[in-house]
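Novice: So, here's a batch of structures to check.
Bear in mind these aren't lab numbers, they're just calculated from the coordinates by the rules spelled out. Values in this document were obtained by computation on a predicted structure and should not be read as measured data.
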Structure P
Amino acid sequence: MPGGATTAAADPIILEAIGKRYETASGAVQAVDSVSLTVRAEEFVTLLGPSGCGKSTVLGMIAGLVRPDAGRVLVAGVPCVGPNPEQVALVFQDGGLFPWRTALDNVTFGLELRGVPAAKRREIALGLLEPMGLRGFERKYPRELSGGMRQRVAIARALAVDPKILLLDEPLGALDALTRIEMQSLLESVWQEEGFTAVLVTHDVTEAVMLGDRVVLIEDGIVKLEVDVPIARPRRRGSPQVAALEERILRHLFADGGYTQRSVA
């Protein structure tokens, strides 16, 4: 991972035995149960697990969008009691772009809220859109962009405010396979260049291994496994090291023998 402080004082995300319980028509559901996790500065952590396992709820608590019923969340050493746009940016699966704003104007939105002058907003946005492969698409509206392009705009919008922490809630899940691979490489490249701390929610084992410094496996709201990924970057998809780590995670995730494929779509 990029060089950065690793002392406890510098840890940007600390989860201390957090829990979340939802009341539903059919009864109470314990979505997250006593999850403890520390994410180091400039680390890329992937939260992996099947749909409904609680990983997005964990991400929501880091973002300050979900209040834990138990435990606490520390962001930059301070208890998290709500969204912290000065430190944290969030990218959702659908991108969340404003359909009435161009790609350029979507990227500048957060800067507008901060009162950044128009000329500076434009400079920052153009500086992000070009490396994202969106040069020439600045004046296009979301409906005129492909799914992969919309996600690039969403990531650029999050990065425009220079966050210390980038949270990604399955932002590549709706993309076709080839675009998804391309976007994984782009995301890794941007992370290495910018040096922010990243937490990515995914249910794809290969994606978790290719991007993460550490893979955290969540099942039934509980952290079942943490795996460091000691594979040099850039990683080669299908390499023996990547395949072996995928197999290790899958054996743990599907210990009952009910799943034999190499990745989770």
Structure Q
Amino acid sequence: MGIGQRSPGVPLVQRAGLEVENVSPSNIEILACEPSRLGVLCLRRRELLGEPGTVVTEITLNHELLMSSQSTASERALAGGALGMHAGTDLTVLVGGLGLGYTAREALACERVGRVEVVEFLPEVIGWLKRGLLPLAAELKGDRRFAVVEGDVYDRLSRPPERMFDLILIDVDHSPEERLDAAAGSFYTEEGLSAAKEHLAPGGVLAVWSYAESSPFADALGRVFREVRVQPVSVENRLIGAEHTDWLFFARG
């Protein structure tokens, strides 16, 4: 879940195909709003003004839109693309960032997956899951293969591994250049990627979500991994007549 460098009150649209519109307070149901270590974090549900009857769930931070259930194609493709690169069974998956849960659910939808562990930085988001406020809460909690822990996935990947994973899926920052925390920048370097690679079992795949293309990051991946794929995921927002492209980086060890 990325945080943009924008002034409070200015809508931040980073996820593919998100709607750009003025939101009437009467159109919003606030499910949770609480302080976090990053600022005021809110979970809200609203009916789209352009599509009466269509209700979406969104997360905002300091009044800036972070993500929406309106468009989840790239989050789902992050898991789907990584699974497509691994032919194994009983796969173990590490997901960096819970968000609304769509990446984790996509991984769990694959019968070849034996376990999905999510590392979420914000305890408030984990609390929303436990309280059943996230749209996929019941489904995720009902799957015995799913587990979520509080922590910093970048810190974890910088340390010697306690266990190995077949897939590591990272959806935390806006992009390698626009990060949640400046300290996380080391992950996107050759040194950081080499440390993360140590957490992958033989033939394992690392996948990273970004809202922007990043040639320097792709080059760093190429110096560490034997195979690198960069996949654009474009979504048309019919409400505003515009297309947005997110970028997925896949690397196999």
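Novice: P, Q: which one has Rg and Dmax of the Cα atoms in Å, as calculated, at 18.5, 58?
Specialist: P
Novice: Hey, relative contact order in percent (Cα under 8 Å, 6 or more apart) derived from one of P, Q reads 20; which structure?
Specialist: Q
Novice: Consider the structures P, Q: one of them gives -9500 for helix-only ellipticity at 222 nm (-39500 (n - 2.57) for each DSSP H run of 4 or more, over all residues; to 500) as calculated from the coordinates. Say which.
Specialist: Computing helix-only ellipticity at 222 nm (-39500 (n - 2.57) for each DSSP H run of 4 or more, over all residues; to 500) on every structure in P, Q gives -9500 only for P.
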